[in-house]
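Only the coordinates and a few stated rules stand behind these numbers; no lab work does. Predicted model only: the values in this text are computed from it and were never measured. Cβ atoms are built from the backbone, for glycine too; each structure is taken alone.
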Structure P
Amino acid sequence: MLRTLSRGERNLSELAKPFKMSFPAASKHVRVLEHAALVERRKVGREHICRINGAPLKDVNAWIEKYRVFWEERFDRLDDYLKTLKDKPPK
């Protein structure tokens, strides 16, 4: 749903269609995303129009990036260590 919303606003029926889910099921999913502040919903007539809220995703991305760098450095060090073990003759 977030990927679909990243391309622009969609109504609930449009969000549900690719997943072959009912309107109530799609509404439940959107409610969870709303609770996480990832989606905003407004009602226009009988339609529920949803749009993505990118601000929280930027925060998550920054957090993930910090740990990605951390783990890449650790894996590089592990790789270097394993290479030294491989080059040592067995005892």
Structure Q
Amino acid sequence: MSIFEAVMLLCFGLAWPISLVKSYRSRSTGGKSPLFSVAIIVGYISGIIHKLMFNPDIVMALYILNLLMVSADLALWFRNRRIEKRQAA
């Protein structure tokens, strides 16, 4: 296990709960990019695959946790877009 990899994932992971709460409360897509979220998701999936194939350890749990949070934030983006469209109509 690399302590540096774990610290990196923990630091990145600290931002996602804040983003989730902001997305949920604002009901707005402002300042969010679904393409950026997809790129992050692909990165986390790649990290998980690497861990499974070459170096399975507990750090993989951090990849999975971050992946779930980014995926939830992306789902909220689609929810918020739907809300914005309804309000515009």
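Key figures for this structure:
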| item | result |
| --- | --- |
| Source structure (of P, Q) for relative contact order in percent (Cα under 8 Å, 6 or more apart), computed value 48 | Q |
| When mean count of other Cβ atoms within 10 Å over residues 26-33 is computed for each of P, Q, the largest belongs to | P |
| With semi-axes √(5λ) of the Cα gyration tensor in Å, for residues 34-73 alone derived as 34, 6, 6, matching label from P, Q | P |
| Source structure (of P, Q) for semi-axes √(5λ) of the Cα gyration tensor in Å, computed value 30, 12, 8 | Q |
| Entry that produces -30000 once helix-only ellipticity at 222 nm (-39500 (n - 2.57) for each DSSP H run of 4 or more, over all residues; to 500) is calculated, selected from P, Q | Q |
| With distance in nm of label points 7 Å out along Cα→Cβ at positions 2 and 66 derived as 1.8, matching label from P, Q | P |
